[in-house]
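Each value in this text was obtained by applying a stated rule to the coordinates, not by laboratory testing. The model shown is predicted, which means the values in this text are computed figures rather than measured ones. Cβ atoms are built from the backbone, for glycine too; each structure is taken alone.
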Structure 1
Amino acid sequence: MATYVTSDAHGHLRALDRVLEASGVGADDTLYVLGDMIDRGPEPLGVIHLVRGLADSHGIGQVHVLKGNHEGLMLDALQGATPYSEGDWEINGGWVTAGQLDALPREQADDIIAWMRGLPLYDVVKVEDHFAPRPRPASDVAPVSGAAPTYMRTYMLCHAGINAPAAHAYLAASGIPVERPGVLQNLDASVLYVMMGAQKTEDLLWIREEFWGRPTGFVDGEGRGPLVVAGHTPSVLIQRYAGHTHGPVLNADERALVVEVGACQDTGGVADRIDIDASAAGGAPHGQVAVMRLEDHRVWYAPVEEGE
């Protein structure tokens, strides 16, 4: 039983299919898709069809899909939210998706649109941590048989990121002593879920520099605390916005990688933010679709090839 995350396939159906197969995510596992399934690439509706049918096609136990900014652009354009909505969607690659939607029978298109409208903006999940140095136990009692204590790590999942100052302000206004050592690191997942609900929709779908450019403040000097996994910002661009990136942005073949951000002495060497967007939107030669397993941060990739 493991938890996997992917994001920003952007119409690159074949790469998404390959990386899901390579990761081995299966019947006992949970997969989160953090939005931006559509636009840019050649098969946006193919990606939607695959994601909606993963239980059958790949035997995945649970699939949770979140809304990305491109799904938001599409919905705004279709309902005429502003005089500029249709143009905004088109210049962001929406013409591919729009053409494929127009070619569908009306009831099929309506079904996709209704499904997309119902997608949530965020989720919070807690998993057993296998990648970071073990934090000190809360008590002085030695673990049985000398085994390392199990550490459960909480992850906040959304498309673009969070507004950390707004999150802290909301918690403080709710009566949580955010300045007290250990408080933010030990917040229950249910509290973080409510906090995410207080974030602005625009931040969850569009935030960039304000998220990647500063620590979240949720991870302490011993590496304890919740992490944020987001997409939206192609990892080939992450160094424009972020400090303390961990590892390379490109591999030896100049393909984009998942990038961990924020690891420093103040966080015990643990990255508090993870960019899961391996730049598939740009296609070949740099773009890939990535899947990360949260328990140990292992990542699988499938490159986007020419013509797909």
Structure 2
Amino acid sequence: MTENMDPLANAFNERSPKDINDFRNILDEAVESSGANENLPEIGDFLTGVLISTKDDHSLTTDIHIPKGEGPFPILVYFHGGGWISGSPKSHRRICHRFAEAGFLVFNVDYALAPENPFPQGFDECCESLRWVVANALEYGGDSNRLAVGGDSAGGNLTAACAAVFAEDDRIDIKKILLIYGVFDFSTMGEATDNLEMDSPDLLMEMMVGSYLGADPDEGILSDPRVSPIYVAHKLPPAHILCGTLDGLITGSRLLAEKLRSEGIENEEFYYENMPHGFLHFEEIYPESRQAIDRMINFLNS
């Protein structure tokens, strides 16, 4: 196949994953080899692995990216992408540093991954992390009255699903959400690999969806709003939606934006020409990455 500029697609073309661990290693290596975590933006402080809770042998933790200056700071809780089976706070460190550089106290959550922890554990842990942040934000200089949530890919899915849950909880007031090339309706997941120049897109889809929801999820699971939050779009706060035009998930992003408009919910949407899935990771390759982050920062500050 012809080499393209998409680091993630190229990485999976060079070595098709044989299993989940191989998938994780390929993704991590693609991010690391790009230099994404080198020369990070300057921020006030950075804490890794802060404990939220422990259950059985599993610990739920978060990295905390603290801005320079005096708080209280607005808060961004971030859920990383990786197809529900991979990714980590480390793989999304630069993205979260950018928001902290702009003055946001960022909690970059290390939620449980499938298949070791299938749905709904990852979702439940994201909700738990939000409760913990609101209860503990002041200790780190955060203002829980200025709370936003964001995430990319699988993290965008978790962001929307959690935001809908807390729409009915007066104790947690999510002001805005960032939905970065996310999955909002699992019925459109078949299109996710349409624009990827990869050797084994079907295998990747089976790994992600099968690991998270089971080998053959029924309609009841696929339409569960914790899985497909488009069904509870009317509960969402104002949203910033973005996606690349080469990303197979763009249909889902557009459908959600249309649904929000029909519900009268404030949202803004940006579709970046010729950008693939995951482009926010790769600032050195895609200038659009910084442009997208700057637009999200402006949205949160507006």
| Structure from which 2.1 was derived, distance in nm of label points 7 Å out along Cα→Cβ at positions 92 and 268, options 1, 2 | 2
| Here volume of the Cα convex hull per residue in Å³ has been calculated and equals 140, so which of 1, 2 was it run on? | 1
| message | By the measure mean count of other Cβ atoms within 10 Å over residues 68-75, tell me the structure among 1, 2 with the highest figure. | response | 1
| said: Matching task: 16 is the computed value of relative contact order in percent (Cα under 8 Å, 6 or more apart). Pick the structure from 1, 2. | reply: 2
| request: For mean count of other Cβ atoms within 10 Å over residues 36-43, find whichever of 1, 2 sits highest and give me its label. | output: 1
| query | Can you tell which of 1, 2 yields 14.8, 42 when Rg and Dmax of the Cα atoms in Å, for residues 180-291 alone is derived from it? | reply | 2
